[in-house]
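A.B. asks: Please go over the structures that come below.
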Structure 1
Amino acid sequence: MEIREVDPADEAALHRWWQAGHEAMAGRPFDLRPTWPTTRAAMTRPHDDFEQTLLAAYDDDSVVGAALLLLPIADNLAMAYADVTVPEPHRRRGVGSALLADVEARARAAGRSYVLVEVLAPLGVVGPGERFAEARGYPIANREGVKVLDLDDHPDWAPLRQKTAERAGGYRIETWGNFTPDGLAPAVCEALNGFISMIPSGDVAIEDITLTPERLRRNETRSDQLGRRRYAAAAIAPDGALAGYSDLFVPAHVVDHADIGITMVLPEHRGHALGLALKLATHESLMAAEPRCRLVTTNNADANAQMNAVNDQLGYRLVEQQLEVQKTLSQ
């Protein structure tokens, strides 16, 4: 077996890398792994905020495992994010261990102190990914639930709209698409820069980011050029201040499902059902613009009782668990 870097410009090699990762996710309640067109678009246009490395494990000419290493270069410089996947027929042969060892060596060489990996598991059981992580020194740093909303079969939202209207107290909701309005960009950046500190994240060694309007616009432009569609909303206080923000995305080259990004309400503006109002606004924008979209997914930390309650009201249901496992690297 040999671990090799994958050149995203080599479409055949990239497809084999993607295929290994896709096959490793067989058996999930929903096929939420990025599609091949989505992956091809994203991997061939790297994100300015990360250095990316694609790795494949080869057994002769067969790809038997895949890994992705992302090194933040704008903030969180102690962290390395990784994804390691091995299709079931190739497990218990040291493939995952070899890929993970390569990832750790690269992260260590880049001066990173932590490697963070997301592991999916069925509800109520210890899955193979969790067992693998524990055996290789990756304790669970945070637990999240993966939830889905069926847009063809959800509760009546009319009472929720009434509830948010009654509690609005002079707050209003503004919506937009792929590009944040210039007048709101500085306030949105300031809010997002404090997002990590506001949410339950367990023992994950992640820090707040430093987002500027220029960096925000650069990232939005990349997403737009990839074909990703965003539906965003902001809550505006009676004095004009930004009170909250929420967004969801439809991946590039996808029409049938969307993913929630961020939802936040600043502490001084809580108590007006703004989180619910923001999510209603983004979901209704999505449904109006994307009539073929049938499913929306989100992840919430188990400890985030308030957001879990909002999602429950909208009709989200829990389908699997996601564990954030983290290893501290020795230098």
Structure 2
Amino acid sequence: MMKKISIIGILITVIWGCNSAPQKEEKVQTESQTESKSLVEKQELSPQADSVFDEINQRIRKDINNPDLYLERSRLYELVGDEKAAVEDINRALKIDSTYLNTMIAQADFLIKRGELRTSLAILENAKSIHPEQSIIYTKIAELYLVARNFQESLKNADLAVKYDQFNAKAYYLKGFNFAELGDTAKAISSFQTAVEQNPEDFESYMQLGLIHAAKDDPLALDYLKNALEVRPESQEAKYAIGMYQQEHEMYNEAMKTYTDAIKMHPNFREAHYNLGYVLMYYLQLYRDATYHFTDAIEVDPRYYQAYYNRGYCFELMGDVNNAAKDYRKALEIQPDYDLAAKGLSRVTE
């Protein structure tokens, strides 16, 4: 069964995770630990970084009191990892006009990414007192309360965001997430659906809809997950979720194709390697073939103790107790309290 996406990282990122497939004691299906994406959207810096800075510097010289230009340059400094310069440009914008909404939002965003959530909330509350009808402020406050798991306050602010901008897709997404956390699946689905109606490129809402429907064994899950993949064709998160749904619903060939396609895009996608092995071992009983994919997963992550265990279990099932014992010992070396590996080692060394 699939989990709903959780928020992790500095502002807790929208992420994905899937519970293990139905398993017997000896077989281990791990969760994906692949990609994560901040609610504060990331941008890619142009390869011509110097020319980008030259261009913005020229614009600043021509319009030295324009706070938006300093904020633009601050974001560029963030992208190249110069936090000190990024802060300095935000401060320059604040000196020009400390009540300018864009500057207050930029300052709050910067603090959120540094994990200073209380300070960020104070800035947003101040912004709200100055700009009481700006939807974006309530959206960001709703995000922060969601991180704090104060779902009622988060919902209240998300509702205010919608009040001031009925087309605010992020606000509907946050409403959906809150309802999901509160266990109201029907309202969660309705909110996520409204979010994608307002923004057909809303990857996170498609993912949530897919995972919620997957948890209900509803075939609509695949439609939503594939919509997410259309928005981000190279998404490991979406590929993993699609593959998990397929393998859990006896679509084994499709699942293996999904994981294979994902590996072609992301050769170091350890969970895709692992899940290929898992499908071959658990569902198709092709133990020799499965070992190759567990080996690929181990090459990506030499401390992937579940991969050692399942490769060892394949060896055990093939009667190769020596290699099975080696893999069980390696799994225990990495994770000494790993009970399955201890039991496996006991079986093959009796």
Structure 3
Amino acid sequence: MPNLSSDLARLDPTGMYNWIKDFPRQIENAVAIGEKSGVKMNPRGIEHIVLTGLGGSAIGGDLLRSYLSNELAIPFLINRHYLLPKFVSKKTLVIVSSYSGNTEETISAYKDAVKRKARVLCITTGGTIGSTARKLKQPMISIPGGLSPRAALGYSFFPLLAVLAKNGFVKSKTREIREAIRVLDENNRTYSDPDSQENAPLNLARQWKGKLPVVYSPTDYLDAVNVRWRGQIAENAKQLCFGHVLPEMNHNELVGWNVLTELMKQMEVVFLRDRGTHPRVAVREELTKQITGKYAAHVTEVWSSGTSPLARMFSLIQFGDWVSYYLAILNDQDPTPVKVIDYLKGELAKV
């Protein structure tokens, strides 16, 4: 077996390893930023929340929407476009999320929000969005720079959670946050050790090398976690990854496990499991495992850890982040650069 530790040093000069390992500390910092931000807003008169952003800046919104879906009394939508939905008005809280502050689509949506006189909250490291927020004297959460947006998930999620709780949109999450940090620290003892035979994310990455991963999960709390897994595999490991959620997958995609038998032999299926899943969906997961297992190379389960929904969500996110990192190393890839995205942005700038 190759010396993985030496490969880490060679292929990861930017330090994605440390960003993933230090994520619990990022959560602590992010919560403090949100609590000390001084952002004040009255929930009265706000009828919907729209977070507009792309990529690593939007996934925090996806997770927040999913996590708060059973508590928020108003709709919470994610917008990944140049324009906002037609219903956005002065009764809408628009959260403008861009790590760099220079995301083309998000700047456009920000202008649209201002035009419609929506209530705006920006979260960014600076850039055009930061300067515009200061100019217009709109509320802004300033977060630290120097990371890849996807590695700054804590900064795109927890300050917003803290602000929403502090302003009465949701209840305080202090206890759940503490548990999540404890669970992630505990998991890291094994997950961060490339020499450990008990390192489950590394073992799954080895199983996935040269294969096509497919991620299935329940909708409850884990729909956005599923998106995070797929995005991390694509950006970090530079490898395609597909997925779907149950029960919806049982009404369409399941039928596709039929004709392409040779291709399906190269597919690695993982089910993200959680004890809080609706009991009927849990039954569907077991049956779907049996069906896909007839065709796929392997079918694997990854169970969440922790007690609270927040800890369970982020335990699965952490697992997927480590899988994507180790798969990048096994693929002989630097996990940090996203050269094709940089190329695309450069070409768009010419038009």
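Nothing in this text is a laboratory measurement; each read-out follows from the coordinates by a stated rule. Everything numeric here is computed off the predicted structure, so don't read it as measured data. Cβ atoms are built from the backbone, for glycine too; each structure is taken alone.
A.B. asks: When mean count of other Cβ atoms within 10 Å over residues 151-158 is calculated, the result is 20.1; to which of the structures 1, 2, 3 does this value belong?
C.D. replies: Derived from 2, not from the others.
A.B. asks: For which of 1, 2, 3 does helix-only ellipticity at 222 nm (-39500 (n - 2.57) for each DSSP H run of 4 or more, over all residues; to 500), calculated from the coordinates, equal -21500? Walk me through the numbers before you get to the answer.
C.D. replies: On the way: 1: -9500; 2: -21500; 3: -15000.
Among 1, 2, 3, the structure yielding -21500 for helix-only ellipticity at 222 nm (-39500 (n - 2.57) for each DSSP H run of 4 or more, over all residues; to 500) is 2.
A.B. asks: Please compute relative contact order in percent (Cα under 8 Å, 6 or more apart) for structures 1, 2, 3 and give me the label with the greatest value.
C.D. replies: Going through 1, 2, 3 one by one, relative contact order in percent (Cα under 8 Å, 6 or more apart) peaks for structure 1.
A.B. asks: Sticking with this structure for a sec: Given a computed value of -0.62, -0.72, -1.05 for log10 I(q)/I(0) by the Debye sum over Cα atoms at q = 0.15, 0.19, 0.27 Å⁻¹, for residues 119-166 alone, which structure among 1, 2, 3 does it belong to?
C.D. replies: Values: 1: -0.62, -0.72, -1.05; 2: -0.31, -0.50, -0.96; 3: -0.40, -0.63, -1.05.
It was calculated from structure 1.
A.B. asks: Follow-up. For which of 1, 2, 3 does Rg and Dmax of the Cα atoms in Å, calculated from the coordinates, equal 20.3, 61?
C.D. replies: Label of the originating structure: 3.
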